[in-house]
Structure I
Amino acid sequence: MEQDYILTVSALNDYVAAGLRADPLLSSLRLRGQMSGFKPAASGHWYFTLKDAESAIDCVMFRTQAMRVSFRPKNGDDVIVHGSVGLYTASGRYQMYCDSMRMEGVGSLWRQFEALKEKLQAEGLFDAARKRPLPKYPRKIAVVTSESGAVWHDIRHVAYARDPQIQLELVPVPVQGEGAAEQIAEGLFLAGRLPGVDLVIVGRGGGSMEDLWCFNEECVARAIAACPVPVISAVGHETDFTIADFAADARAATPSNAAEMAVPEKVNVIAEVQQLRSRLAQAMVQIVQAEKLRLQACVQLLAQLSPAADLREKLAAARQLQLRLDSAARKYLQSRMPEQAMLALRLESSASALLERRDHQLRQVCARLEAISPQRVLERGYAMVTADGTDAIVTSAGAAPKRMRLHFADGTVPVVKEDGE
């Protein structure tokens, strides 16, 4: 008897899950349905059911993908989701794993447009304060659009007609269809970082709301806001408005209008340069004249404040003071002359009396000195003994040398000391 093969529940669920993953149709598909049982989890994941008139399927959208959805779904919304079908082996329930979601139909698209617009406006992404002015004289412009569409042709035609020297560089991207929004965002990132680029134009020609929808995606709006240079949005016709228009630094009614906004006409630039040159020349003449007047005033002021002039003034003042001083001195001396004469007489009288007294005192001193003079003593009969050959005076017999001299008032006599004396 053939033995039955027995599986575990886990093995069976793993087998079915592997089969679902291997099916190419179920690994990437779009599913239309009505939102039911929507439950946002604290983790950020979304759990919900999609149903139609006859069936329903459980769905999950993980936090990373849910953050990219530009609207908040609610029960009853008709949506289109993209993802893969798989089996949740823990419970044995098959479900769809969604990676993107959009509203279905024009009415739904409009609600989605309004929801994203409200969200980004609340963040301040559309504030006028963050809008950057367009460069007045751009040197190089990057154009993010389709390579095969009329937009690139129209922008080149208008731009080169206005200024043949303008540099244009195309960043080709799809402007409609699945994945176009992400590629436009990437194109904006690249365009803003091209060497020398100081302005970016992004856009496409007219079409339905569905055709223009990639310019209503959140990733495009954030790429425009993050672009390091100003961005002009030129999407559709004048009556068409997209999220990109609100996020851009400027909106053009058409791509041709974007080229007109971005590129000034060369003839106007030349005329403006000539006008500026004329105004500059006039301003320079006025400045030179004003500076000449100021220089003259400075020269005059410098002459007034010159040290030489000040020195001349001080010398003149000094001379005046010297004259006044001499005059005052003469007047003073003249006024004191009688007093000086009297003082001179008194001084002369006092000096004469003083000299007479000093002369008398001097004669007395001289008389006394004369009386005690050695010469006078010698004249009275005394003699002075000195050692022969020296001026040393001999004052005692014991100190008398062999040869001596006797000094008298009228001369000297040599003597010799005899032995035994």
Structure II
Amino acid sequence: MNKALKYGIPLALTAGIIIFAAIEFPKYASRIPFFAVLVLLEYYLWTEVRQRITRFQRTTKGLITGVYWLPLVLFGGFIVGAVIVPFKVWNDILRTYWLGIIALLYITKAFPIVFLVVAEIVRFIRFLIRQLQLKKVRYTSLKRSKTLFIMGLLFGSIAFIGLFVGMTKWVYDFRVKKEIVRLNDLPENFRGMRIVQISDLHLGSWASKAPLEKAVRQIKHLKPDMVFFTGDLVNYTTGEAFPFEETLAKIQAPYGVYSILGNHDYGEYVKWKNPADKRQNMTDMYDLQKRVGWKLLNNEHQIIEKDGESIAVIGVENWSSHARFKKRGDMKKAIAGLNGIDTKLLLSHDPTHWESEVSKDYKDISLTFSGHTHGMQFGIEMKKFKWSPAQYVYKYWSGMYSKDHGNRDDQYLYVNRGLGHIAYPGRIGILPEITLFELQKAG
């Protein structure tokens, strides 16, 4: 009975938290099974930790126990708090760093969990060998490798330090990436045109206006002819962008600032009291972009003229090949009436759109600008090597890609690494990006 209470009550509470999370955040429901598995592994790790601290003093054991279960307590408090007070009206900084600390602690725990699983595999192999040797050994009598457990704690500690630095230093360490794009069909008068792309601001995660002001100064210093913003201005609601309105209005360019919507800009990651409130949120988004002087392209295009020659800037609503995102983009509508324009620049938030539709059915699109992936905000990037968990989800996840269509120049896709952050309020390896493109004529 004691064991039932010891394990049954915590597991029941955990199940309750997970169910509440699925109800309160239905958009994230697909990730709940992953979290459930993580919690089960967390209990599994606790069996080892508990054994290691049996000889400690009561106060020390209580402190270690409290720290160990802190992320689950924080997650439970977060869900309960969201039920009591609607998530969308929470203070942005509180919400961001509450979730950030939970992410930091769980990622830190993941390392000893992995090493413990390896230790369990080694333990099982040892058991099988003993059985084959006809030695009667109970599985439970074989201890897990202490060395592997200590290695897990060591790597977890290193991860914690790295994640903490990522939250305090690298999160606003903006990097300018420069790309020269050579297009066969580029009009002569557009040779040397400078375009700055920014993406995925996620303004609900920013601690203050100061970092954004810094980014705007960097953009101005690049002297762009046009600026493209490729979606995800906010995390949950348009109201997150209101405090930054004056700063956003400072992003200007002679030939205009053009933007599109990302999956987070539709207000679908929170529960609304009624459809009218959700519609008002979208109206607020449209009005905000007008006030700051951005031209929002919702399945439409803008013709840019320079000394008698023209190119087209096309923008589509969010379109993804992943089932959990709606396919709002309409290329046919966006390019309707575009006759006699050879150079077409497309803004499309999700790079899977380029792979699934644009590069197959719209081969006259010269260059597509995307974002969305953030490069998972974590990875390694060197001159000849780059890696991120993002590559296991997205074929095209950061930087420049191209497809050769034979008798014409390559068709290009650029995936911006994003300027902001979400969930984990930091960056490790994949740093926030401002991209400067210079258009040149090929040949």
Task: Structure from which 3.9 was derived, distance in nm of label points 7 Å out along Cα→Cβ at positions 115 and 259, options I, II - done: I
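Could you tell me which structure in I, II was used to calculate Kirkwood radius over Cα pairs in Å, for residues 219-314 alone as 19.0?
On the way: I: 19.0; II: 14.6.
Structure of origin is I.
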- [ ] Taking Rg/Rh (Cα atoms, Kirkwood Rh), for residues 339-410 alone as the quantity of interest, name the structure among I, II where it is greatest.
- [x] I
- [ ] Check the numbers for distance in nm of label points 7 Å out along Cα→Cβ at positions 299 and 347 across I, II and tell me which is largest.
- [x] I
Task: Read-out FRET efficiency 1/(1 + (r/R0)^6) of positions 187 and 379 (r between Cβ atoms, R0 = 35 Å, to 0.05), computed value 0.00, structure in I, II - done: I
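Out of I, II, choose the structure whose coordinates give distance in nm of label points 7 Å out along Cα→Cβ at positions 171 and 323 equal to 3.5 when calculated. Present the calculation step by step, with values, prior to reporting the outcome.
Details: I: 9.1; II: 3.5.
That value comes from structure II.
Using FRET efficiency 1/(1 + (r/R0)^6) of positions 91 and 243 (r between Cβ atoms, R0 = 35 Å, to 0.05), single out the structure from I, II with the greatest value. Each step should come with its number before you reach the end.
Values: I: 0.35; II: 1.00.
Biggest value here belongs to II.
Check the numbers for distance in nm of label points 7 Å out along Cα→Cβ at positions 307 and 355 across I, II and tell me which is largest. Each step should come with its number before you reach the end.
On the way: I: 5.7; II: 4.0.
Max of distance in nm of label points 7 Å out along Cα→Cβ at positions 307 and 355: I.
If helix-only ellipticity at 222 nm (-39500 (n - 2.57) for each DSSP H run of 4 or more, over all residues; to 500) computes to -13000, which of I, II did it come from?
On the way: I: -16000; II: -13000.
So the calculation was done on II.
For relative contact order in percent (Cα under 8 Å, 6 or more apart), which structure out of I, II has the highest calculated value?
On the way: I: 9; II: 19.
When relative contact order in percent (Cα under 8 Å, 6 or more apart) is computed for each of I, II, structure II gives the biggest number.
For Cα Rg over 2.2 N^0.38 Å, find whichever of I, II sits highest and give me its label. All intermediate terms of the calculation are to be shown ahead of the outcome.
Details: I: 2.92; II: 1.14.
Of structures I, II, the maximum of Cα Rg over 2.2 N^0.38 Å occurs in I.
No lab work stands behind these numbers, since they all come straight from the coordinates. Owing to the predicted nature of the structure, the values given are computational and were not obtained by experimental measurement. Cβ atoms are built from the backbone, for glycine too; each structure is taken alone.
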